[in-house]
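Read-outs: derived from the displayed coordinates by stated rules, not from any lab. Everything quoted here is computed from the prediction, not taken from an experiment. Cβ atoms are built from the backbone, for glycine too; each structure is taken alone.
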Structure I
Amino acid sequence: MIRPLKIGLVGNGLNATEHRSELESHPLLNNRAKIIAGFDPDPEARERLSKMEGVKVASSFEEFLSTPNMEAIIISSPPQYHAEQAVAALEAGFHVFSEIPMALNKKDIEKIIDAENASGKVYQLGENYCFFPEVLYAGHLASSGKLGPVVYAEAEYLHDVTYRWRKGFHGDVNTPRIDSWYQLFDPMMYAHSIGPAQAAMGGIDNPMPFVEVVSFANDNGGYHGKPICSPAKAFQVALFKTEKEAIAKCANAYVFAREPTRIIIQVTGELGTYECYELSRPGRLFLADDHVITRSRHRKGKTKKIDEEQLSDVIPIIKGLYWGANARILHDWLEAIEKNKIPKLHAKIGANFCMAGIAASESARKGGKLVKIKTFTD
């Protein structure tokens with residue numbers, strides 16, 4: 001029987017609450033981890049932590065890291081603290097699960113990679129969108145060769161998060177504005193479309209890195225052209241290229257007049273396309289009959305709807321938050337610790353996601369200039 005891993009929580013907001021709920025109650029995860037400590041600089045968040053049975057509440061991050069018997073931490077703090085906290089935890093001998101983005105600059109990304117290598121501990125980037133069943137299915141089709149060599153992918157995460165800047169998290173333009181960590185970086189640096197695109201093109205076991213990018217961003221979604229998220233941009237689109245000349249289009253938004261959130265995935269190879277234009281809804285798979293053209297001037301082949309039943313033939317259905325994605329990624333992290341193996345989204349994979357986002361921001365800020373992207377391989 002596996003002994004429960006003793007975990008500490010850094011940050012006690014929505015993400016931490018979701019992780020705690022999954023660890024305590026999800027059939028795939030329960031009895032494999034026990035939360036014994038927590039830290040959050042916000043007094044109200046610490047008060048909520050203090051009500052959790054058996055949880056030691058630290059008054060500082062340094063005190064938190066000195067918690068007796070703690071073995072791993074989950075970082076759900078604001079992004080500007082992710083890198084510093086991850087490096088400190090790895091150097092102190094803890095396994096780390098970090099929310100996205102892993103860092104906001106290249107130097108800190110490289111520090112995390114170095115700390116992971118030196119520590120021998122398990123670092124997992126919490127990009128749970130890579131574990132959506134539709135993204136896993138797209139990656140399976142690409143990595144298995146069913147679509148032929150990949151030529152194109154598309155991923156969008158169009159999420160209106162203007163509530164983050166509204167006092168009380170609701171209201172109109174007359175509601176007092178509050179600061180949010182979202183304004184610290186442009187939408188593409190959040191990586192919520194980059195990670196899934198790379199996983200769809202190469203598979204979850206070997207996401208395909210991007211090596212170049214051209215990107216544009218605007219503030220047109222803001223009220224009278226003045227987005228509440230300034231100095232960050234409101235909306236961003238990027239065209240990425242891989243070493244094999246495949247192209248991916250990714251789009252992210254902070255201010256976007258659409259509900260519910262638009263999350264899509266598409267992957268196209270020389271011999272077929274899988275596309276799902278609303279995750280959790282049926283997608284479409286077309287497999288061509290080589291390069292035969294019919295009398296109707298269309299590519300010969302077969303098209304079928306890919307619903308949950310079809311998905312489950314390849315990707316086992318797991319219930320839970322975000323269509324099971326949270327449980328899947330936490331399971332992968334715990335299994336890597338339990339079996340002393342490498343997790344799917346270790347530091348170098350996470351670096352390939354986040355470096356692409358940083359480069360896309362640089363390109364957009366320079367009016368769409370082509371920017372090379374540093375990649376990391378084993």
Structure II
Amino acid sequence: MIVCRGVSHKTCPVEPRERLAARPAASVLGWLKERGLDEAVVLSTCNRFEVYAVVPGERAPAAKSALAEGFDAWAQAALGEASYLHEGAAAVGHLFRVAAGLDSLVVGEAEILGQVKQAYETARLSASTGKLTNVLFQRALFVGKKVRSDTGIGLGHTSVASVAVDLAERIFGTLREREVLLLGAGEMAELTAKHLSSCKIGRLLVANRTHERAVELAGRFRGEAVRWESFAPRLETVDIVIGSTGADHAVVTREMVEAAQPARKGRSLFFIDIALPRDVEEAVNDLDHVYLYTLADLEGVVKENLERRRGELEAAGRIVEETAREFSAWESTVGTAEEGNLRHARPVGVPTGEAS
């Protein structure tokens with residue numbers, strides 16, 4: 001049986017999610033193996049932390065209890081109902097919805113499909129996948145691609161990065177004369193820079209701990225690379241700071257912002273923090289003329305996008321449901337087939353080689 005234990009932006013506060021996100025997938029996979037869960041995949045993003053595992057029926061109660069205990073320990077909190085459990089067909093359907101972008105903060109976002117793929121690759125390279133998880137995740141990637149190619153779910157603002165830039169535009173009306181400091185140079189920062197470039201912002205600054213990466217990213221978008229140890233003085237001049245690093249602690253402190261305020265002479269400074277764990281201390285929001293927006297503040301824009309794409313969401317949902325039924329039908333044959341048939345079994349509708 002396939003089970004999914006997880007938390008997401010829909011069920012769990014930010015702080016426990018931050019602690020879960022800081023837990024390396026490899027260490028979680030090792031912990032699961034020690035408890036007999038040899039087939040497992042850990043999906044960790046800024047908005048969710050989920051474990052998908054194959055559990056033999058007779059060991060299901062003990063395995064589910066162990067997963068609950070593990071989540072509480074990793075989050076350093078009693079999660080209770082914040083931690084959800086899906087079993088069997090419900091777990092399969094949930095993963096397919098996640099891969100399709102239907103369970104994301106920004107419904108229809110494209111990043112989640114790459115994150116699902118990376119989670120699967122990490123588990124595969126850790127020798128933590130087997131027949132069921134291989135087919136399950138390959139099928140999930142197929143579903144995610146099909147939803148994006150066959151529906152318009154990805155139209156409009158479909159990523160946290162694009163919604164963050166949309167929020168910046170709402171604040172200023174136009175970004176053409178604004179100076180933006182981007183903290184981080186990873187995938188999320190790259191997507192943010194791309195959206196900022198399309199707005200023809202006045203100036204883009206990129207700071208990253210690995211300066212060469214900042215130089216590379218800034219160069220692609222006609223920006224300026226800033227050395228990490230020198231980004232604090234730039235708070236005196238920029239209009240917007242977008243945090244998207246992978247740091248395990250806040251990189252912008254209240255003291256840092258306070259030091260920049262005299263030079264700003266009352267000019268407003270906006271922080272848009274799309275990192276998890278968060279990049280900006282919440283206390284900066286208490287300062288005069290300083291405004292902090294976090295992932296939670298993006299929900300208003302998300303709801304608007306949801307209304308505009310309701311018809312596409314229904315079409316995407318039908319694809320997910322149909323494919324989940326096909327997988328469940330295949331899985332039931334695996335459980336009853338003889339060993340000779342197992343070598344050739346694959347989900348209905350999966351092209352040869354896709355679910356090897």
Structure III
Amino acid sequence: MSAARKRVAVVGVGTMGSQAAWRLAARGAEVVGYDRFAPGHDRSAAGGETRIFRSAHFEDSRYVPLLKHADALYEQLQQETGRELRRLTGCLLMGPTEHHQMATVLQSIAEHGLDHEVLDAEALAKRFPQYRIEDGDAAVLDRRAGFIRPELTIQTAARRAEQLGAVIHRYTTVREIVPVANGVEIRTDTGSERFDTAVVTPGPWVNDLLPDLPWEVDIRRLVSAWFVPTTNAWFGEERPAFIRTAPTHCYGLPSPDGISVKLGLSQALHRPAGDPNELDRTVQPEELEIFSELIGRYLPDLHPDPTRLSVYMEGYTGSSRPLVGPLPGAENVVLLAGFSGHGFKLSPAFGDIAADLALDGTSSQPIDFISTVGRTEA
């Protein structure tokens with residue numbers, strides 16, 4: 001750390017907050033975390049047992065250096081704790097060749113020299129018969145990719161932070177964050193505490209906690225569904241995750257236990273969440289129709305009736321780029337919010353960036369395109 005030891009609050013010890021607490025504690029800060037539940041809970045966006053990690057990026061090649069930083073930090077956290085937090089099984093990226101996201105992913109691969117393989121329809125059918133692609137589609141295998149264990153990762157990062165001296169207040173809801181002279185005051189139902197800086201990672205509660213935020217974060221309710229394969233192809237020697245860009249954006253991951261395949265959808269197919277404290281976790285039959293269509297068209301080796309359903313929440317900005325940086329009018333508050341479905345794979349990098357900003361006021365990571373500084377659009 002470049003200055004005298006700082007007291008830093010971390011508000012929300014979930015996907016981003018657990019990583020920020022680890023990185024802050026590793027650098028000698030006095031860290032106090034607050035969570036309305038406990039690290040690793042399933043009431044926000046971190047449940048579902050698996051999330052995709054990949055080195056290539058569909059949306060913007062500027063994320064690739066951040067993905068490389070996250071990659072290194074995942075390895076570091078695994079080494080420090082002895083826990084397998086992710087497994088690199090590869091990820092198939094599929095969609096129409098002319099679609100802008102396929103063009104972007106190929107651009108990011110070329111710009112950054114990423115380890116990959118392009119598969120035509122014949123090669124895909126022979127090697128991965130569980131998938132179907134259509135005329136005009138491309139398939140790219142991102143080799144430095146696979147799945148992350150989200151609940152385990154959050155609990156492991158939080159526990160590592162505690163081993164390094166952090167204190168985490170579980171089941172403690174922060175009601176207000178108040179900038180004060182040379183610091184920040186964190187107010188809960190049991191009192192208030194003063195810090196030099198605060199890292200605020202509120203997830204879907206961002207609008208509740210920060211009602212005057214100058215950017216809109218749209219909180220959506222998303223459904224994950226698990227389906228049993230009818231053949232052994234999904235659990236052969238290679239078990240890559242997959243993402244399909246168009247005409248319906250979706251993704252999937254073979255489960256680590258070799259029993260089912262998890263499927264998820266994109267933002268456009270998620271309903272508004274409403275009050276994040278009253279999330280409707282009941283999945284209606286009509287919500288499963290899109291899964292049935294996808295299975296019939298692209299994944300015919302999956303049984304069409306799900307064996308399990310789960311409901312979570314995510315926050316989306318208008319630009320689909322997260323909000324990372326100081327809160328306007330409160331330079332001692334570092335905000336991380338609105339990750340638009342792209343956060344978990346990058347979470348160690350964002351936690352490290354949050355530590356940079358909280359301790360030094362700046363970061364060497366390339367974050368200009370997602371920074372809150374001077375930002376006018378969401």
* Which of I, II, III yields 0.60 for FRET efficiency 1/(1 + (r/R0)^6) of positions 291 and 315 (r between Cβ atoms, R0 = 25 Å, to 0.05), as computed? -> III
* Structure fact -> The highest value of volume of the Cα convex hull per residue in Å³, for residues 259-298 alone among the shown structures I, II, III is in III
